[in-house]
1. Of the structures labelled P, Q, one was used to calculate helix-only ellipticity at 222 nm (-39500 (n - 2.57) for each DSSP H run of 4 or more, over all residues; to 500), giving -21000. Name it.
2. Can you say which of P, Q returns 3.0 when distance in nm of label points 7 Å out along Cα→Cβ at positions 21 and 85 is computed?
3. Taking mean count of other Cβ atoms within 10 Å over residues 13-20 for each of P, Q, which is largest?
4. Out of P, Q, which structure matches 50, 32, 31 when Cα extents along the principal axes in Å is calculated?
Structure P
Amino acid sequence: MALCFLGRSEEALVELETAERLSPRDFQAGLNNIGRAIACFIDGRYRDGIDFARKATRQSPDTAGAHHLVVVNSALGGELEEARAALQILKHFEPNLSLETLDIAVYVRDEDRRRYFEAFRLAGLE
């Protein structure tokens, strides 16, 4: 995950594959797909990111981070209805979520923070 937040998505994907191959049952359900969805967001591969984020929500439906990534990848991938629906689900986990409270600090690169914020704005977060 740290590699993704640093903008080093290719390295992150290699590490995720290695970790899963070496110990396929070690991680919280959905965590690897959350990592993949973040990497896709970083790379601008939003359609792939949607698929990984959807898988993560099926594997870990109570993990807010998975729903964040459905919102982000869907909004930036042009699937605004899905992004809005995912935002409504996310608000059940984070009822006080707003553009003001959105935590974008984990992303090191300004461009990633801007895109993440913009995705939530597109999805209708105020």
Structure Q
Amino acid sequence: MRFLHTMIRVLDLDKSVRFYCDALGFEERRRISHEKGRFTLVSLSPPGAPEDGPQIELTHNWDRDRPYERGEGYGHTAFGVDSMDALGERLKAHGLGFSWGPGSTPDGKGKMAFVDDPDGYEIELLER
């Protein structure tokens, strides 16, 4: 068994793709629109990940006009980064910033920070 993807529903697909691709450096791997079901799926890979590696799948329901409620069970998605400073500069260049941090990991062995995507999903960033 291997991990394939995590799906999140997004309200503004273009804004979300810009956030993940431009600000975080993800690569768009696939985009499929389903006319009958009135939704679009966009598969994104983190920077440097193999094409068949784990992905984030953005699902945009065309007729949705109000934000999704995240619920209290969901926590966050986490990604390892090579340089928190470089990512901070990249976010800044796109008019974004960390929602928390950077600070130390609980074990004190690395850096961590959080950034929120356009729909309010929290993304944990870890530098070891």
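1. Considering all the candidates, the number was obtained from P.
2. Q
3. Top value of mean count of other Cβ atoms within 10 Å over residues 13-20 goes to structure Q.
4. Q
Read the figures in this text as sums done on the coordinates, not as results from a lab. Only a predicted model underlies this, so the values are computations on that prediction, with no experimental measurement involved. Cβ atoms are built from the backbone, for glycine too; each structure is taken alone.
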